[in-house]
Structure I
């Protein structure tokens, strides 16, 4: 069994401030370690369920957050950005994966489920795909579906876990935080890692991960709302992009990889 893991920090247990997610910020070293511990727990769960090849994509900011020494020896870790269009899911296009796993994910931009809610960039107010508010989970799930890989597990804030369950009913979830205003109520960090390991192992052992393949839409209408009008004006220069108002642009395509390439340039 080959497992692909994409790891973010914005839904790590207890995190509630941007300084805790930024290199050099107050609290960053602690939450970098907790992010690593949660990824390690997912790896242990996958190994216990018979995982053979496990690739982890460090998918936050610099993509150099995870401490490799905290991961099991069997695991491979991809650090940094290759700019191949796959962004947080880079590596899923190479190899034969039985399932994809997402850890530390967070709510979509302009939503209230997490003080750090955003989609891809803090320069954006929000992103919509086919009329629905798009999270990084949605983009990751569509990317996995593009390669017929089931997304079988997510950990993060409660709101993104609930959103993931609506999109993929059989997905296993471990909500570690509940956001309220500028605060979060979280599990004990050790309990969070234990649940991640146990829930993922059970999901893989049971075979329910096979039910988690998402059907891609046949076409995509993507709207991007920027915080600043200057950013929208620049994004409107991308081929086939339409500017709808001072801060909003729209892009239509049929192939989701075209959408991913657009996001690489304008988000």
Structure II
């Protein structure tokens, strides 16, 4: 059915919504007092803008009022959300930044990465806690295969997003990636830790080779590094695994998996 064939009340609704989203380019429906329309214009935009500000507090703090409201207005006017849930607005905002935002001269160079970093905390806080099969929580993390929590997510950025603040705003990406690990513990508290290239590689191997023992994973890393003392790598890696278990990043070991 074409737009011209839509019933009048539906056309009125479309006109109402278009004006609310982008009043500069869409006239208000005929016959409605502008004072009344102004209430809706402010109410809808302020709700979305306020939710964005609370979801991305660091990004909001770094932007002046004019730039921030222009960004929020552009998202509100042009992005078509695929979810009716308010909680999904931050994810939609990331999609807007990645796929639709025409880069402005005033945009912060790290804006997209910082927004993603801030979104992760919200996303993980509401993620389903499906822990899967039982594990031996106190098992030997070298002898058996360490099992990662599904609530531990690795991140990699060009900018050190975890350190960005009003007093630290890098203009260029770092020569080396910033590796972070975000996790939710058994108390449902979200935390972040910074990884170095070795611990990031260990986490990656635990994801890729879940049936391999901790010792086998660390031996592989020692071989990749061509380290002259593989046992030193294993001892250091064991300490990392123990710390990850304390933080609920590693759940324990699978009691039924043979060592590889």
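List of remarks:
- Distance in nm of label points 7 Å out along Cα→Cβ at positions 93 and 157 derived as 1.4 - corresponding label from I, II: II
- Structure responsible for 23.2, with mean count of other Cβ atoms within 10 Å over residues 53-60 calculated and labels I, II on offer: I
- At a computed -9500 (helix-only ellipticity at 222 nm (-39500 (n - 2.57) for each DSSP H run of 4 or more, over all residues; to 500)), which of I, II: I
- If Cα extents along the principal axes in Å is computed and equals 50, 39, 31, the structure in I, II: I
- Computed 4.2 for distance in nm of label points 7 Å out along Cα→Cβ at positions 61 and 229 - originating structure among I, II: II
- Distance in nm of label points 7 Å out along Cα→Cβ at positions 45 and 245 from the coordinates reads 5.6; which among I, II: II
Each value in this text was obtained by applying a stated rule to the coordinates, not by laboratory testing. What you see is a predicted model; the values in this text were computed from it and never measured. Cβ atoms are built from the backbone, for glycine too; each structure is taken alone.
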